[in-house]
1. With distance in nm of label points 7 Å out along Cα→Cβ at positions 405 and 429 computed per structure, which member of I, II shows the largest figure?
2. Given that helix-only ellipticity at 222 nm (-39500 (n - 2.57) for each DSSP H run of 4 or more, over all residues; to 500), derived from a single structure, equals -11500, which label among I, II identifies that structure?
3. Rank structures I, II by relative contact order in percent (Cα under 8 Å, 6 or more apart) and report only the one at the top, that is, the highest.
4. Please compute mean count of other Cβ atoms within 10 Å over residues 21-28 for structures I, II and give me the label with the greatest value.
5. Can you say which of I, II returns 23.8 when Kirkwood radius over Cα pairs in Å is computed?
6. Could you figure out which one of I, II the value 17.1 for Kirkwood radius over Cα pairs in Å, for residues 13-212 alone was computed from?
7. Could you tell me which structure in I, II was used to calculate P(r) over Cα pairs in 10 Å bins from 0, in percent, for residues 117-340 alone as 7, 24, 25, 15, 13, 11, 5, 1?
Structure I
């Protein structure tokens, strides 16, 4: 199959899904364009801030995308292009987009509260506590990993045979990313106080974007990996507590244009070059000792279905929705756009023959992706080195953007763990006031993440995929119960919920069995011990919350909640 044919199939399937299935869900769930959203009802200038649809879309898209839809398909390509493509399209439409839309909808209908509060309201307080504990641990993992990835991407030095040299591409990425942060603050002030129309804001954002890229290429910044670790965590700490309009919204708005530009450039490159597919369609159910089930569905998370998306949909984006009709493009639409990016990543890795990418010095997934797109656009006459650098800039910028959102979500999860819906803020004990303080919760979360990033996050990173997909299970369960209790149709969540349960529980059980066997035969290293502890905790927490939710889902309705 050619690259063009794969691209056309993806465009038709994803575009049709938005126009048909997305609008069907919108009608089925009863989207009310006249309802007052939490962004207005609870506007506080910090988390609850009404924003235009394109601004919230930029935040949602930039937060959920990152490097996930690029890494996953390229890693899973060992099974062949056919199962990867099928899972991206089927999973993206009927699993991921539905989950993201339902999570945002449930949140907006419950005062912009997170999935944790949805679980408390419709399943129970114990379920909520366990879920929030799970989320907090998960966010620490993600912060640690992404921070180290970004620090490595920004690292301006390499050492070969004792000789230290600078890495120009990394320095350019670092400068551009730092400029993005400064420009985001300026753009946030312009959007909030200048009151320009969205087209003027868009024009300003694009000019800022081009300027940052140009200056980054001209003035690369060279700092060590350890220095970048410190800078990144200081930045995250600030981004966690400042009002969303001052940094989070405008930064994601800027980055969304960079990512959309990257996707458009990639699509143009595919249609110009029409790359051949050098992957086998199917390599069997077992490849290199890895089983297609559940590994394929754990490896490809972003791009098909990702539990992290539900945290963004209900944690930050839902608090910025101005009108309920904006939820379809912001949640459902952003997920389908991410599926498109995953298909592009599949075409990119498929364009290389066996060993060809490694021969060109492309060893990481982002490098393979950037190298392929550069190869495509070279056919159109563009300089290979310039395109390669720009694509790398885009991918790196989004890894940093994801940190903004996941750190804030981790902070909110920790705060919510100590609060119930009936907690009286004015009469909290001194200890409770400290634990729910946004500065204390932010510092504690980031200190643990920093230690993990410096000491051994890579040892437990293999659990990220399972933890992420288990989040999806819990979000689907919570949303299904919400829809039932509010007398809305939720049957479209049942198959995704059941399938993802089978995937995650199988993957975690396999990990526990493997690590237990290693303990019996050779003993466990510190890293493997951490993996085993996390795997057991995740499995126990996931099973308890899922069982509680399923009981609520199938129990007889004696006291129906009034539809919100």
Structure II
């Protein structure tokens, strides 16, 4: 009985993991544990494995890998509270549409609910945050042959129609594995003729409905309008299609930094980047937009969102292909289910010459006012270092930008450029946790260095989509509180070529711009400075450390970081009160100039 159980466990795990590999899965992130031993052995045999000790960091690391590779990542842990530590990353993957395959090892049914050690209820542990849940029984011969189909189905569910995490709960009885002399996984796995050929099915490409397309043409042609783009996939063809549509419509594009439209080889003439500084309901009303075309997620700029809600253009068209309803303002008049690139191409092809040539020119004038104001007055240290960073990074570099103030500072200061850069953020749920570990996963997925966390030391491009290239540099910009939330993530950075820039403004800097600053005990209850010694934290994890207090010292530190291998941590020490004053002075200057 014991030998049969141990052998079945290995066959069960090997068949499942190799079937996932047959469907295109290449990476697994593992945390140590006993109950997950069969899955760990199988992942080591069939996938590139990354060992991350802390489950919370491991889950965000897997999230970063999924962002970099755009493929499902296997995540494995033992039973008990281990899987509960994944929850923040699972939530972010769900709302951020990152494909994860969550394989939780579990105790068998006979140990559930009777006080057995390290045993919790793992059934549907992640609730509605997963695209699907599959609860397997303990390993048996009876349904072993169904595992290849389950693997293919799970991979597809993680990718289509809405990418996200899929949970597979896998209970194992003891003994967990046979003797070392009997561990021959290729022989122990299921010999199933179809398993090597079974892959996920082809996903359909949605074309816009012809009748609806004609209705849209009649609604927008010859009238004033705007294109607003939130976070979008990093695809040159998509960026080019949106830009060409804007040119054909003679309208501006208000491009969020996560739209991946502000920089690249696509046409940039109609791209506006500094609208957050000049947009108000009054200004938007003066532009008289009759229609609004929206692509991607909700933009970062709160001022843009508030202005659109206040003005409410009569025709508001949202184009989306994955079935979600991205309309928090309840303002959509048309929801178009279509591939974004195909929609833009077909709409462009059908447009006539009767184009509106009126007041939207004001938007370009206001954009220039905002750009000039940047050049004519001292800007904040955060804006200065972000601009220097964007200028110095080589083509195709990847940037992970933190939430709260970093993403808003990037939104304010990132100008358009022909340099292709890939901008990432954890904006699904917009938390500040797990950012360091996400950065590590991004770096590992971009193949800069394989370390002790990984199963091999070769530079690998196999997991990238056809035509894609590794990023020459992977850089993260986060705040001091975000670092505090993920100190364990510093361990995952060891050995990777990655630059981590920490903006230390003494706590939750975003609250200095909100109404809470007037409340009693503001510093204690909201600002919450941690007084973390970042240099000592870097030393604890053997990371290279530099500090900067002005643009010149940052440039020196960045040049050193760009020319050295390994993890480089640069702490930017910010005078928070001066920074707030400079932010507000810039906004006031632009508002005054825009009102003239």
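1. The structure with the largest value is I.
2. Going through each structure in turn, the value belongs to II.
3. Numbers: I: 30; II: 15.
Greatest value across I, II: structure I.
4. Values: I: 15.6; II: 21.5.
Once mean count of other Cβ atoms within 10 Å over residues 21-28 is worked out for each structure, II has the highest.
5. So the calculation was done on I.
6. Computed on structure II.
7. Working: I: 6, 21, 32, 27, 12, 2, 0; II: 7, 24, 25, 15, 13, 11, 5, 1.
The structure behind it is II.
Computed from the coordinates by the stated procedures, all read-outs in this text should not be read as laboratory data. Just so we're clear, the structure is a prediction, and the values are computed from it rather than from any experiment. Cβ atoms are built from the backbone, for glycine too; each structure is taken alone.
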